[in-house]
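Engineer: Below are structures written as structure tokens.
We did not get these values from a lab; they are worked out from the coordinates using the rules stated. Please read these numbers as outputs of a predicted model, since none were measured by experiment. Cβ atoms are built from the backbone, for glycine too; each structure is taken alone.
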Structure P
């Protein structure tokens with residue numbers, strides 16, 4: 001049987017067998033392996049500074065923001081907010097906010113404390129936010145955020161209590177200093193002697 005050098009056996013249908021496809025797969029695999037090795041080097045050599053006194057790079061901030069937002073959005077499920085304009089709910093939330101949240105998240109007329117200025121990332125000042133997604137806010141209050149100072153209040157508060165906090169936080173951007181003081185005045189913890 002005489003086979004000329006230009007004749008090739010027929011390719012099998014559905015088989016990847018081409019050199020280009022194999023090269024692509026090996027390239028992807030090599031890239032993943034190099035990425036894992038690079039991450040390992042950064043982590044195990046201590047190159048990544050975890051000190052809160054060193055500002056994060058733009059890339060690190062973006063990475064954490066995307067990871068946080070995607071994680072929260074993935075876990076929201078079918079959470080449905082109650083009526084957040086209920087004045088009783090808002091008043092209860094104001095009491096809880098004064099006791100548990102004001103030191104970090106501030107409010108109209110509340111000055112930044114040494115505690116807040118030392119946090120990285122800094123907690124959001126809800127009185128200065130334009131829009132707060134109430135369902136996401138509920139999830140964050142209930143579950144907290146790792147590697148930040150945001151605790152998971154779901155261990156201390158039931159869902160209706162957390163919704164009262166969300167109702168108050170939802171009102172914060174609309175409040176001036178006097179309104180804020182009026183809502184939280186009788187709710188602030190008293191200094192101990």
Structure Q
């Protein structure tokens with residue numbers, strides 16, 4: 001299920017907000033509507049997949065669940081079951097543009113419920129389907145001969161090397177590319193580090 005004709009589209013025409021904000025919200029609205037209305041409860045064999053990693057739903061589930069618990073008079077009028085109970089009852093695709101978010105999604109609903117997703121050839125799609133998942137999920141011990149001390153996935157993938165230099169690989173949210181940021185002891189080492197990162201991604 002892919003969002004279109006997003007709610008509030010006419011009120012947020014600037015900054016590409018219908019695509020950046022409206023689409024994730026519209027997908028979350030679709031999931032919540034299917035849960036709260038009881039459709040997923042009544043149609044237990046329904047097979048459905050939501051685009052863009054389920055939009056904002058997985059990342060606001062705590063708020064949705066809390067609302068269900070404190071205002072059942074508004075949220076539980078057609079279905080008495082907790083929204084969290086439906087995790088794993090539908091599929092979400094992998095197109096979330098962020099390695100840490102993809103890791104969270106897999107932990108939340110299980111890898112078997114995450115389908116390969118790509119909006120290619122549109123600007124918010126991946127040029128090569130699944131490339132982010134494959135490249136950023138690696139756990140190398142070194143890159144270009146430099147020993148890796150730590151890998152941080154809080155914001156993209158950050159490699160911290162034994163010599164305290166670092167390199168961050170972060171997927172763009174608007175273009176089919178991965179940006180590389182780095183810090184090293186001098187300009188020459190920095191340029192070599194960035195080139196090694198580029199080769200690592202392309203390898």
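Engineer: Can you spot which of P, Q the value 3.3 was calculated from, given it is distance in nm of label points 7 Å out along Cα→Cβ at positions 80 and 96? Intermediate values should be presented prior to the final figure.
Structural biologist: Details: P: 2.0; Q: 3.3.
Answer for the origin of the read-out: Q.
Engineer: With helix-only ellipticity at 222 nm (-39500 (n - 2.57) for each DSSP H run of 4 or more, over all residues; to 500) coming out at -9000, pick the structure among P, Q it was computed from.
Structural biologist: Q
Engineer: Output the label of whichever structure in P, Q has the greatest value of mean count of other Cβ atoms within 10 Å over residues 24-31.
Structural biologist: That would be structure Q.
Engineer: Let me ask something else. Out of P, Q, choose the structure whose coordinates give Rg and Dmax of the Cα atoms in Å equal to 20.0, 65 when calculated. Each step should come with its number before you reach the end.
Structural biologist: Details: P: 26.7, 105; Q: 20.0, 65.
It traces back to Q.
Engineer: Comparing P, Q, where is relative contact order in percent (Cα under 8 Å, 6 or more apart) highest?
Structural biologist: P
Engineer: Something else now. Quick check: 16, 23, 38, 20, 3 is what I get for P(r) over Cα pairs in 10 Å bins from 0, in percent, for residues 48-111 alone, calculated from one of P, Q. Which structure matches? It would help to have the intermediate numbers written out before the result.
Structural biologist: Numbers: P: 16, 23, 38, 20, 3; Q: 21, 48, 26, 6.
For P(r) over Cα pairs in 10 Å bins from 0, in percent, for residues 48-111 alone, the value 16, 23, 38, 20, 3 is produced by structure P.
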